[in-house]
Structure P
Amino acid sequence: MLDDHDVRRVLTVTAHPDDIDFGAAGTIASWTNAGIEVTYLIVTDGDSGGFDREVPREEIPDIRRAEQTAAAKCVGVDDVRFLGYPDGRLTVTFELRRDISRVIRQVRPDRILVHSPERNYARLPASHPDHLAAGEAAICAVYPDARNPFAHPELLRDEGLDAWTVREVWIQGGREPNRYVDVTDTFDRKMAALRAHVSQTAHMDGLEDRLRGWLGENAHRAGMPDGRLAEMFQAVETG
């Protein structure tokens, strides 16, 4: 597996604005601190999200894009891209695989961070159908699509985007976690990123305490000392 010192660029692919911040913002902050370039790709605009019924639904996409852009800055990310697929209706289509492959070929990341495409029955809310679809499509884009010069030939023919092999996939919510990142020192930046998602988190009482509990359990599982906080992932070599 890659050492962070060998990683220049990371691409994250998530379904909704705020997904990356709940799952990995502390880790992202540690990567940007180390000089790694991180790009966010958000597949939907989260247009089915939010809790304020007074806000017209047609305004939600712009609100959530702005929130995600602000949240990204909290952890050192300036490159945030949106595909604009409808929230709540995501499926693993050939077109979605192509659109993710395009960004992989543009960014040329060493590592990609994605949702798990496998349903977790022990924690059902983590397995939102959009998460499953985005995770499966992203992994299909990593292998075989983005690395195959004959897949999506229009990307090379019309846009000059040659094939690119992503060396490593990190999965949020993977069944067999094998990477634990100590985020104790970046937790405040993670919280700042989450609070930037005002439409999603302003109503959440006790959010910080809950996160500390979850991340503390991860750290304990990893054998870290008491008081440490960790985000966990399943890292997979792509061969």
Structure Q
Amino acid sequence: MTPHKTAIVTGAGSGIGRQTSIQLAAAGYHLVLVSRTRDQLEETADLAADATSLSVQCDVTPTDLCDPVATRSLVEKTIDRFGRIDAIANVAGYSPLQPIEETSIEEWESVIDTNLSCVVHLTAEAWPILRKQGGGVIVNVSSMASIDPFPGLSIYAAAKAGLNMFTKCTAREGEPHGIRAVGIAPGAVETPMLRSLFDLDAIPHERTLDPKDVARTIRDCITGNRQFESGETILMPSP
């Protein structure tokens, strides 16, 4: 793996995004680490640097991806810094746990924006660059909720189902240009987001996936070990 390749990782401050960043650094990728919280991103950058002996650079870029202007600026800064974008790992996600009748319009918009619209915006902004380069790979983190929803996760499940289809569409449009797109749909993963919704009585540790394992699948999609699965959403059920 050549160390000059560059990956943008969203949701990089914790959980799957942090582990993805660490594993991509070990594979020799320069990183653009994205979330809303600088302190968490800086911790990830330190961990990523410790994970590799290669001359990997980590750019900490706090960004509100729900703002299309900020997303455009993120892409421009990435090109200014590294000159290319070889991979995008769309890991950032958000979900409340609430019945349909208690869902406000504001909550609906927030969940759809974070889990679907942000991915669309970032993909669209990066697309001309990926085409000009002759390719790249986009990995979108979906959820098993998109095919087997848990009560209270209706908006999240709907957003992730839309993400599955957007992944397929991205792969179809990208194929003539060497652009791959793959979805990853894990079940319950031991992350801060999961524990903000479910305690150990509801979902014990032994029924969760390790974020490192999900990150390994993302890394394999990006590095080409699973290159023939473009357009698919890879299911990773919980134990």
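Quick notes on this one:
- Highest-scoring label, criterion being distance in nm of label points 7 Å out along Cα→Cβ at positions 31 and 87, among P, Q: P
- A value of 2.4 for distance in nm of label points 7 Å out along Cα→Cβ at positions 7 and 231, calculated from one of P, Q, originates in structure Q.
- Parent structure of the calculated result 20.4, given that mean count of other Cβ atoms within 10 Å over residues 95-102 is the read-out and P, Q the choices: P
- Origin of the value -11500, where helix-only ellipticity at 222 nm (-39500 (n - 2.57) for each DSSP H run of 4 or more, over all residues; to 500) was derived from one of P, Q: P
- In this comparison of P, Q, the computed figure 3.4 for distance in nm of label points 7 Å out along Cα→Cβ at positions 55 and 71 is attributed to Q.
- Computing relative contact order in percent (Cα under 8 Å, 6 or more apart) across structures P, Q gives 19 for structure Q.
We did not get these values from a lab; they are worked out from the coordinates using the rules stated. Only a predicted model underlies this, so the values are computations on that prediction, with no experimental measurement involved. Cβ atoms are built from the backbone, for glycine too; each structure is taken alone.
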